[in-house]
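*Asks:* Next come the structures, one after another.
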Structure I
Amino acid sequence: MTNASRDASDTIGCVPVEPIPSRFDLPHPTSVEGDVVAVGGDLEPGTILQAYRRGMFPMVTPDGHLGWWSPVERAIIPLKGLRVSRSLRQSTRRYLVSVDEDFESVIAGCADADRPHGWITDDFVDAYTELHHLGWAHSVEVWDRDGALVGGLYGVAIGGLFAGESMFHVARDASKVALVHLVVVMNQGGSLLDVQWQTSHLESMGAVVIGRDEYLSRLPVALAVPGPFDRPHG
């Protein structure tokens, strides 16, 4: 674990394993006008990675089906544009932060059925845990001084892209501290921090809407470069 405000370069680094290619060929996001590009398929690692590489991510649709989403109003956090308030800066000193130390507990916290608007099913937990074991999905954990997990986030890293999926907290500012730490990591070699949709919470920390077309134009550059999560050990 490290203090939230300290360098995280020694907490990351393994080359991910490429899975078997998907048996599905997902369409390009520009083939539709709305946020949902396709419905169906599976949550095999090869399918999920194909989606991210094409600018999509899996999430259930309102009627409960597996959907592949590419928001028209796509939002990102510029890596030099993070806003950290005075109170949040104080919170970064209150907690300890780690990377990939307890992915399973972080995704379980994000998938808590008691959370409002929760949608992360057991199938998603299993799928992203497998991606984590292959080196593609990563977590940031936030701990209190007693060693209890009080917040965190997880997402998928491909080259210089980090696609944030979900975050949770059970103590004040813990998820925000996780995001601050993620930006520290991304500034060590990342280029595109995807947060899917804009929210008031993310906007207060510097997230901006760039739109789907602009996101898709930036994506190939991000995918082509080595990122901070896939540097070899040593």
Structure II
Amino acid sequence: MRAVAHPGGPVEPPPSRWELPLPEAAGAGEVAGVGADLEPGTLLAAYRSGLFPMRLSAHGPLGWWAPDPRGVLPLDGLRVSRSLRRSATRFTVTVDAAFGAVISACAGVPRPGGWIDEAFVEAYTRLHDLGWAHSVEVWTPGPEPDLVGGLYGVAVGGAFAGESMFHTVTDGSKVALVHLVERLRLGGGVLLDVQWCTEHLASLGAREVPRADYGRLLADALGRPQVLLTGP
């Protein structure tokens, strides 16, 4: 895997002016609170407390989500089939080489209640500029490569919160995930948050954990050095 270094490392933004709810405020539901903003300090405070933002509906109000159970992908539990291993050899993979293109491609994926609007693109691009949000890009080989898959998310301590992925060819997003897990393991990561354990992610090794257990996993991850997603 070829990684592209992000200069400077993460820069702590000004703190949020909002007091975000605790994940337990979601109770038996999934939304702990509604409102606030997408400023870098607010986003980091949310991820550090176990929340993540999504619209309650397309173009709707901003919600702060804390599903119970929570989806996680154990870094030693990724299931890579023979066909996926073969697919991985057909592409070139980079990190942080085309964040804008990746998040724009993710925004363009048709999905119910799509939440990655212009405000989200701008907010996570700012987080990327500060060194907190990262992308993994999957390219066709050759002198004029095409971007055919990728994902993006936020790294805090030893945790990576996966936000979204896309592909335009078979296995494009899966190859990105394989390389993300590899980079997390090499860079000191201990927790990969996938929000919900979908059937697709479960086939790759994701599992569900109770909200309280996720909180303990996150606390352990936040006590560790910032994971390095770029490097040799």
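Throughout, read-outs are computed from the coordinates displayed, never taken from laboratory work. Keep in mind that what you see is a predicted model, and the values were worked out from it rather than measured. Cβ atoms are built from the backbone, for glycine too; each structure is taken alone.
*Asks:* The value 3.3 for distance in nm of label points 7 Å out along Cα→Cβ at positions 151 and 223 was derived from one model only; which of I, II is it? Can you show the working numbers first?
*Replies:* Numbers: I: 3.3; II: 2.6.
It was calculated from structure I.
*Asks:* Upon calculation of distance in nm of label points 7 Å out along Cα→Cβ at positions 31 and 175 from the atomic coordinates, which of the structures I, II produces 3.8?
*Replies:* Answer for the origin of the read-out: II.
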